[in-house]
Structure P
């Protein structure tokens, strides 16, 4: 990893705040799966290890799962913003980079980061 940076982020109302450490954010992802297309958000290109994330106010979050329930999609009970999702399960034959508990962060929640000014890759989540 290059020189790590620590980022601060929150939902819209500030009930849930979080910090994470990782490489400088230069890119983001947009996904066309049924939930991401409706949320319209830009998420972190890389999974963020649970050990690199600190969450305050997690009691203000609700959980949503759908389909194969491989991701835990969290959203604020007050403002409705979805600050992050976490990997809930992985298929036995999975060979990718994700680990159980890893995060994908909604980059629109990251303070002092213009998520729409990043290089954004669109992925075909409908086919997963």
Structure Q
């Protein structure tokens, strides 16, 4: 079982995924900082200098912090847009690096069969 685990961990896909998760977590921290420190104050200027993370309403003893939810939505949209741009760019480079497929040239037998077909059509006319 230990040998299987070692084989599993040594696979390239697992290591690539781990690197992706680590970079994704770091990128998420950057986007959260962008949202909290730049975007929210900008939005706050238009809605009355309110810190979005402080927006909430209370029913009974429960506090519903919808401002934090708005922050999470903004973070998600930014991350989703950046991932979209990255995937689009990667697809652009992978498509351009692939060699263009050349149209298949017909084999000699196909060429002869086409000539015979054309000759038979001419004879029928």
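Nothing in this text is a laboratory measurement; each read-out follows from the coordinates by a stated rule. Please read all numbers here as calculations on a predicted model, not as lab measurements. Cβ atoms are built from the backbone, for glycine too; each structure is taken alone.
Quick look at the values:
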read-out: Computed 2.1 for distance in nm of label points 7 Å out along Cα→Cβ at positions 6 and 86 - originating structure among P, Q; value: P
read-out: Distance in nm of label points 7 Å out along Cα→Cβ at positions 30 and 62 from the coordinates reads 3.8; which among P, Q; value: Q
read-out: Relative contact order in percent (Cα under 8 Å, 6 or more apart) from the coordinates reads 14; which among P, Q; value: Q
read-out: Computed 1.9 for distance in nm of label points 7 Å out along Cα→Cβ at positions 46 and 94 - originating structure among P, Q; value: P
read-out: Structure from which -23500 was derived, helix-only ellipticity at 222 nm (-39500 (n - 2.57) for each DSSP H run of 4 or more, over all residues; to 500), options P, Q; value: Q
read-out: Source structure (of P, Q) for Rg and Dmax of the Cα atoms in Å, for residues 38-77 alone, computed value 11.0, 33; value: Q
read-out: For 1.00 (FRET efficiency 1/(1 + (r/R0)^6) of positions 22 and 110 (r between Cβ atoms, R0 = 25 Å, to 0.05), calculated) the corresponding structure among P, Q; value: P
read-out: Test item: P(r) over Cα pairs in 5 Å bins from 0, in percent calculated as 2, 8, 8, 10, 9, 8, 8, 7, 7, 6, 5, 4, 4, 4, 4, 3, 2, 1, 0, 0, pick one of P, Q; value: Q
